[in-house]
1. Thinking of I, II, III, which structure, once semi-axes √(5λ) of the Cα gyration tensor in Å, for residues 130-241 alone is computed, gives back 42, 16, 10?
2. A value of -13500 was derived for helix-only ellipticity at 222 nm (-39500 (n - 2.57) for each DSSP H run of 4 or more, over all residues; to 500); which structure in I, II, III was it taken from?
3. Looking at mean count of other Cβ atoms within 10 Å over residues 18-25, point out which structure of I, II, III has the largest value.
4. Of the structures labelled I, II, III, one was used to calculate Rg and Dmax of the Cα atoms in Å, giving 20.1, 65. Name it.
Structure I
């Protein structure tokens, strides 16, 4: 038994080290005074100051957040409607085609999705003059396209596990389908919608490949900017940016854990 426990502990330690030591090194070197990201030159906070002075990074971050919020909201709206249609409308004509169209962005390579959307926007520009330039609007549409698939799957799974007798009881008491949807169904699937929104927000904020296809001059998102900088060599201000991102993500995880624990106690 001791041998098995030691083996398990060793595997766990190796796994955690493999996952978190690179992140820890990024945090440590974000306080590096040297201009070389991998050469320690003493403790300093200078690169955090340089980061907040870098208008290029700030603009890219604001664009990424703006796109992520918009895309996540639209994906949640359309994904919820698609999930409700698949779960509550039974067998309807074109259901298999509709299901395939909803889930295809989840299995389609991002390069193919980005290229197809680029060709679509170029064709629309030639035919209608829209979009006049590729940027916030085109990236938001592209991110909504693939993120709504994940929201639809999450909402459909929640509806499949939900007791339909609650909706039937509401209709027996005189509730019209729309009122039942608003008063009964939506509150019950609200956690799934929130989970879908958070997943869509994360996917949009993290996307690089599709955004590279559908963006234009002056429309670089934060992943695109970081990738372009990394190709020329990692700079200390990128380490500072990564550290701040990890700090906000960790704070969000801790806050969600605290809220969940409080709800369980209540």
Structure II
């Protein structure tokens, strides 16, 4: 299938467009952009910088993808942006390049959906199947695990980590790391428990959820009021749930080095 480029679009010399790509009216594709096969730019889309977008992407009007980081100390420090296949990027979305200080690259996995006016800051690491609802803002260096979702008009502080299959409720301000499978919300956001609705939608059976429920109760139940107690509970959970893949992934997240504090239940946060 041949390319389709609207006569009002500007595709600069050096840009690479995959077979079957569509570039709609008044789009601007920069000289360092690579657009995958069968990707579609609806109209008025700007792709700039060293940006790689996978096959079958669909990008809606007034999205700006690959602009320099909105980081005043990194002016002129243009890294790269890599977006996987089958992503949907709705109206007005902005996704910024990486910076040298953050590893040089903003990276997004496959089959993600960024709804209208959401923003992905520089040096973010986004997994596969992630959903950002309307007006979600991710600060720089945010990490989001596979199949996590963030509700509308939520804000995520820079350097926060969000684990796989986690969910952040709408209108939330997330300042701390959200453990995998967790459900958080509020201003400022706190941990409610497991993201049971999302996990069931992903096909998690009752048998698979049972050890996760028990592990969450052990790790974040009443009395886990400081890091020392949590560290002890991590050791206990590792012993009691040895060989349970989901729990081991949760514990690996909790053990990893972090810059931001951990998002915890409200009572623990106040303690």
Structure III
């Protein structure tokens, strides 16, 4: 595997761009490949078997593009498929985990709120996390149906998005949660709105920077870091209509970009 090969990143849709952003900041010389599986978003409402099939297909596509490592930039896909990907493929597989540990260890009120999809909250991985760190804090879970769809539509601050977010945050704030864990990679795009609703004193924890650092560590440990220190390129694919998803990806990435259709063989 050549050190100049790209890094593959995928998510159920556009949410993983929040992880891609931190990877770009952490590794400015690396070439990055991103697949938004927006035709099948959100994963949080899908069966584990369906998510596993999508994760395998997309990983195979990224490996065909010579990816030297795969980042599963989706908490639900991590829960359902990360172990299968690691058993099947030899490249480094880096996955997500809701940042329950740092939240539980840093809360001042002893109450932590977790915003996530139903798929993530019902997973064995999440149950193990809450069991392990629940002794340090009261962990309140809040499923957020409809929120991913708003972000997939590029609506980060509209009335419907604000109403949904208020509905999901209020029960946590009423029970004095002072730390909010973002358990879905879509949600970092709502941080300004979350802060507006919850107040500036509430701490919001996004695991993406830690994932980017772990990727850096794994590449270094496998002698796979690119020798370039900057100038890395990005390539984007989507399983949804490019005319629909392309502008959203450009909006969230913050630059004019070319988005390609994922080949039909990987649908």
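Any read-out appearing in this document is the output of simple, stated calculations on the displayed coordinates, not a laboratory observation. As the structure is a prediction and not an experimental result, all values here were calculated from the model. Cβ atoms are built from the backbone, for glycine too; each structure is taken alone.
1. On the way: I: 42, 16, 10; II: 24, 17, 11; III: 31, 22, 13.
Traced to structure I.
2. Details: I: -26000; II: -5500; III: -13500.
Computing helix-only ellipticity at 222 nm (-39500 (n - 2.57) for each DSSP H run of 4 or more, over all residues; to 500) on every structure in I, II, III gives -13500 only for III.
3. Working: I: 10.2; II: 18.4; III: 21.6.
Sorting by mean count of other Cβ atoms within 10 Å over residues 18-25 in descending order puts III first.
4. Details: I: 23.2, 73; II: 20.1, 65; III: 17.7, 52.
Attributed to the structure labelled II.
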